[in-house]
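Computed from the coordinates by the stated procedures, all read-outs in this text should not be read as laboratory data. None of the values given here were measured: they were computed from a predicted structure. Cβ atoms are built from the backbone, for glycine too; each structure is taken alone.
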Structure 1
Amino acid sequence: MTVEKTPLEGCLLIKPRVFKDERGSFFESYNHQVFQKETGLHLEFIQDNQSISQRGALRGIHLQTGAHAQTKLVRVVQGEVLDVAVDLRKKSPTFGKTYATILNDENNHQLLIPKGFGHGFITLSNNAIFAYKCDNYYHKASEAGVIYNDPSLNIDWMLPKEELILSEKDQELPSLEKFRS
């Protein structure tokens, strides 16, 4: 596996080594020892989550706060998404900055999203199976986020607005400025 730093401190793009032949392909999606060696991080992932989404489904921008903050390791099992990390650490020099990358079942890339970061994705293929590991349990009272279309984030979600499918909850998230205060 190779690990690439992104412009946001602590947010890493992870590219596994994929073996292909006439039968198909194989790769290790996670190996604790290799992950620790290559990233220098000593995380214990304790919860795996998976979502299935149709084209245009936009999930985010979410995070868990306080003692329930989560580091996430995200990937696509099937399909393609635009995955977005937003630095929401209030004292960070890159607060409000974003990093976006395509994750799909061809490149098998993964994104490590540190505690204090918001996370969202939009499904670009007809369907996508999205999986992620968390180093802390979900805690409803610790949910937070920012609105996906905040102009100060300037995120290009790669699909026309009329194709976006959002939950009511995601449409009511605060602006980045309200989140900061």
Structure 2
Amino acid sequence: MKLETERLILKPPVAEDIDAIVAVANDPWIAEMTLVPHPYLQRDALEWIARARENWEKQGYGGLVVFTRTGMAFVGAIGLRALDEPGVGSAGYWFSPVVWGRGFATEALRELLRFGFEVAGLHRIEARHVIENPASGRVMEKAGMGHAAPEDLPDRDGDGMVPGIVRHLTASEWRDLQLQPSFSP
């Protein structure tokens, strides 16, 4: 399984991706802007790959690694996971600070939303970001996720909470967005 956009390739992670995942995910900026564990070790990448594989097998969607189409440079990770409510998924992502501001996260999230609604058949997709990372919220907005509400999120150590924002988009809203000339997936 592989998803492609104009500039990116998104595919389920494999063992050969571990070194690239660890090298990027261990960046202190990613830790500061997300709930990704820090330091991010090889065992964290192995656990994420195992969860991604299990999710793909059980629900038909899961974690994806993101590479540039030109040069196949690893730039980040994105994925969908099932929530307790049937037909509802949660999107999450992180990207290398080297590519921040280039639109890769928005491009990847739009493709993930398309896949979630059109292929996986979800009727609502949520995404969360820590309040200190408004840029992630802007990525979600540009991808069409306009609904926003405050929500406390578990911190990366699992022993406390941090202020965050939850956003969502429904399948019918996604279909409506596709009809707008100014919205290009």
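Out of 1, 2, which one gives -9500 for helix-only ellipticity at 222 nm (-39500 (n - 2.57) for each DSSP H run of 4 or more, over all residues; to 500) as computed from the coordinates?
Values: 1: -2000; 2: -9500.
Comparing all candidates, it corresponds to 2.
Of structures 1, 2, which gives 1.3 when distance in nm of label points 7 Å out along Cα→Cβ at positions 69 and 117 is computed from the coordinates? Answer for the origin of the read-out: 1. A value of 18 was computed for relative contact order in percent (Cα under 8 Å, 6 or more apart); which of 1, 2 is the source structure? Value 18 for relative contact order in percent (Cα under 8 Å, 6 or more apart) corresponds to 2 out of 1, 2. Using the calculated result 15.4, 46 for Rg and Dmax of the Cα atoms in Å, pick out the matching structure from 1, 2. The read-out was computed on structure 2.
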